[in-house]
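Input: structures, listed below.
Since every read-out is calculated from the coordinates, none of them should be taken as a lab result. None of the values given here were measured: they were computed from a predicted structure. Cβ atoms are built from the backbone, for glycine too; each structure is taken alone.
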Structure 1
Amino acid sequence: MRTRGLPEAGLRQLHDAMAGHVSAGSVAGMVLTISRGDDVHVEAIGTAAADGSEPIRPDDHRGGS
């Protein structure tokens, strides 16, 4: 068990969960930011809009309502 930082297996699980929601069409895209200690992980997956092809960016500030 790691006490600092982010375990690779956990990050893979989060990626797979995010990819599953995007693949299922539940969301067009999402950005995940997670930190532990000095370790920060940012991941963007999917598109910025449901009807678009522009990939979502980690700094995308668009929000749904």
Structure 2
Amino acid sequence: MPKALSIALFVVGIVLLIFAAFAGDSVSSNFSNLFKGTPDARTLTLLIAGLLATIIGGVGLFRGVRA
């Protein structure tokens, strides 16, 4: 995987995790957590996408570019 793509995935993953933190603190997420015991779907989607992008980008950075 090219290094630029790995860096981009890593940065996008971090940004998505930040958005997930803000979404998890929203009123709708708090109500969902109160009544269902889980955060709302938007928060979970941002969290999972952020984790995947960060992990894939990080692995790509540590592995380096293959010829």
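A few notes on this one:
- Read-out distance in nm of label points 7 Å out along Cα→Cβ at positions 20 and 44, computed value 1.3, structure in 1, 2: 2
- When mean count of other Cβ atoms within 10 Å over residues 12-19 is computed across structures 1, 2, the figure 13.0 traces back to 1.
- Highest-scoring label, criterion being relative contact order in percent (Cα under 8 Å, 6 or more apart), among 1, 2: 2
- If helix-only ellipticity at 222 nm (-39500 (n - 2.57) for each DSSP H run of 4 or more, over all residues; to 500) is computed and equals -9000, the structure in 1, 2: 1
- Computed 20, 47, 25, 7, 0 for P(r) over Cα pairs in 10 Å bins from 0, in percent - originating structure among 1, 2: 1
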